[in-house]
Structure 1
Amino acid sequence: MAESGGFDRLAQSAPCGLLATTVNGTVLLVNETLALWMGLAQDDLVGRPFEELLTTAGRLFYQTRYLPVLRLQGEVREAALTLRGADGSERSVLASSVQRTGPHGDVVFVALFDATGRSNYERELLAARREADRSERRVRVLLEASASFDGCETEGALASALAEAARTAAEATTSAVFVLDGAVLRRVAGGMALGDAPDDGPEAQAARMSAAVTVEHLPDAARFPGLTERLAAVRAEAMSAVPILAEGEPLGVVACYFGRARRVEGDAGELQAALARQAGQVLRRIRLQERLRHSSLHDPLTELPNRAHLQSRLTEAIESSVLTHRPLALLFVDLDGFKAINDRLGHVVGDTVLAQIAERLRRLVRRGDTVARFGGDEFAIVCAEADAAAAVRVADRVREAMREPLRGVPAGYPVTASIGVALHEPQDGTVSAEALVLAADGAMYRSKSEGRDRNSVVRA
């Protein structure tokens, strides 16, 4: 080897790399350990610039940080460098250097400690910290979403909360929530320019497959007709659609749209799916509550509002009449001839008659009027902003429609309607819903007593 210059056997086999360089970085001496690390003979290392032993990144650090500190302070402690061996392998080291003046000028003594294990540990620690941060973020997003979802009482409110949570979590340009309305995916929140989802789009495919569908870039969008144009409408180039499921049943889709090409996988995809699962459970609860609320206010046979719903609607109509100073009419309809059908042909036929009558009434009334089944073969119609003439016109249409033949009812069982009309004029003072119903009911009985199939009008 080259002149040892004081290196003894202990220095030669020390568990760290040792070398001496000039102040300009030219190698003067190296020990056997460093030569072994580099895969070169000691003589081959002497005379070379120290920075040639480093990786590109190591050289940059050596020139911009290591040398300025050494020249300014005369020493460097535990600088992180990376050696590149003759075979291209890399070794992370910590370099501690000190500059000393000797009989032949200034010399820099350098000790290099193998930091490969430490670097691996730090990388693992960094990866673990990043994973912990990601986990903490996922938990935080899900907890915040759960609190937001639990406070929702309607599909619209839930859809808006889900769209915002998904957009924020995925760092998307925009997002949208679609719910299945029969076979149609109807947009409920977000993505105003998107409209409802077409049945050949990725959103509909996600609902059919009960699995996520992603489009990573614009060329990939070409596999769905019209998708490129839909993405352009929201200034997006990529998207992901995740089904909203409850007990395996697709209820809708949450979709995120991204302004640049994007591969949605790993944490982002899992978080979007987790949000969809949470929303699915809440949506199922909202729909169940809506069905219970609907059944409590509607007649199960005719699907018309029931007596409780009529009471509420009539109260609202009276309040509106007072505020607008417009008249109000309540029609009380009783079917003539229904008892004979029910008694002689049976309740099944009677039920079909009531269902047919309900459907006719729905078609006859004006927009904004309310038809309700009061009970048995009695129906009520709330006609907002209707004076006597308008109310009688509605009653006449009802009586005419009742005379038409009924499906499944033999000839000889005619059905007509006796109608009582109760009018309320705001100038007459306030009136309760109960008083209006009693007045209309009394007028209906007068129609029956005077020969049936006629109208009787009273002021309430």
Structure 2
Amino acid sequence: MTAFRFLTAGESHGPALSATLEGLPAGVSVTVEAIAEDLHRRQGGYGRGARQAIEQDRAEILSGVRHGLTIGSPILLLVRNRDWENWTRVMQVEPLTPAQADELAVLAAEGNRRAQPVTRLRPGHADLAGALKYGFSDARPVLERASARETAARVAAGAVCRAFLAALGIDVWSFTAEVGGVTVDPGNCTRSRAEAEASPLRCPDPDAEARMVARIDEARSLGNTVGGVFEVVAHGLPVGLGSHVHWDRRLDGAVAAAVMSIQSVKGVELGLGFAQTRLLGSEVHDVIEGRDAGGAWIHRSNNAGGLTGGITNGQPLVVRGAVKPISTLARPLPSADLVSGAAVEKAHYERSDISVVPAAGVIGEAMVLLTLTAAVLEKFGGDSLVEVQDNLARYVERITRLPAPDEADGDGGNAGPVAPVGPGSGAAGSGGDD
């Protein structure tokens, strides 16, 4: 079976963005309206810039879906850029004719920013590193692809995976946990999920959100930007996704890489994350209380964030992404010129957001959805949704089944004889950390 994978393509001011998903089983319900809902959520949030007023993102499904259901072949999604009509000459695919090159030169000389080469490098952006890596004397090709506009394609792809995982009882949601140093108070998160979604910053704590808005307004007045933290939570995950046996099969590593890949994310935490370094082991590790009447394993807490040893443990998966302030500032920082290497008073400026934390959370959802889809299909793969559902149901039934009385001292019939533990056995005192 082909492993699940996805790719995106497109530039910020090109004709469109696209996403290709391969390996999704047949029979998943996918609609343009459901994808549009997540795309709309990505464009929202207090502190967003003018680009969101231009674009009204909507994905076209060009392949892989028939009569509302996936058919097992690659899915191709297209999100058109409405702003393309203003960039057709600057971003055209075909080589410039002499007349077209002269046209751009005249526009640049007249002060048209779109036509001017981008050489005044933006601190904190990919401009310098990308231009040097690919040999550009104009950073335009770098910023076009490095732009977070690319994440519209990721969110569209994630929305397809949301439909797949929802059919398996798995739900993924995010919220804004911090903006500009203002953090939510868990005891004051009084909003429901629907109320948080409708709020300016997708925040469950109304008091903290009011202070976050004030921080964004302050940054805007200074021509500056602010960062923050989003939290993504996944419910309904079975025990056993991922593996401890090799580094690239650990699900915690895959989730961290997926979230870290989001533009402007500079840190990732799972569960308590870095807070664990300031606590004792007895305060950190989640006590296992045993099995409930249905055979499910119960933990007293979820400090591990639903992952132990790189494997889901049945608790909600909790991951946070730290979003740095956006690199493009309305009052640009000093920088240097890409071509001459000389210092310049101000870096390049193009439209910019003040804060993108609520949108980054939606993108974080998409990356977690895409990562979990790959993990689910690796574990329960099938060519149709019904087959995956059946594989999952049989697995869950097996791991939650309480052993019969005559199996209580054995292995439940699932393994060979148990090796004795005693002097000379080599088992005594070994906790697996050696």
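Just so it is clear, none of the values below were taken in a lab; they were calculated from the coordinates. All values derive from a computational prediction rather than experimental measurement. Cβ atoms are built from the backbone, for glycine too; each structure is taken alone.
Brief remarks on what is shown
- Of the structures 1, 2, the one that 20 was derived from, the read-out being relative contact order in percent (Cα under 8 Å, 6 or more apart): 2
- Taking distance in nm of label points 7 Å out along Cα→Cβ at positions 36 and 364 as the measure, the highest value among 1, 2 is held by 1.
- For the structures shown (1, 2), mean projected area of the Cα convex hull in nm² is largest in 1.
- Here distance in nm of label points 7 Å out along Cα→Cβ at positions 212 and 388 was derived from just one of the structures 1, 2, and that gives 3.1; the source is 2.
- When mean count of other Cβ atoms within 10 Å over residues 100-107 is computed for each of 1, 2, the largest belongs to: 2
- Highest-scoring label, criterion being mean count of other Cβ atoms within 10 Å over residues 156-163, among 1, 2: 2
- Entry that produces -9500 once helix-only ellipticity at 222 nm (-39500 (n - 2.57) for each DSSP H run of 4 or more, over all residues; to 500) is calculated, selected from 1, 2: 2
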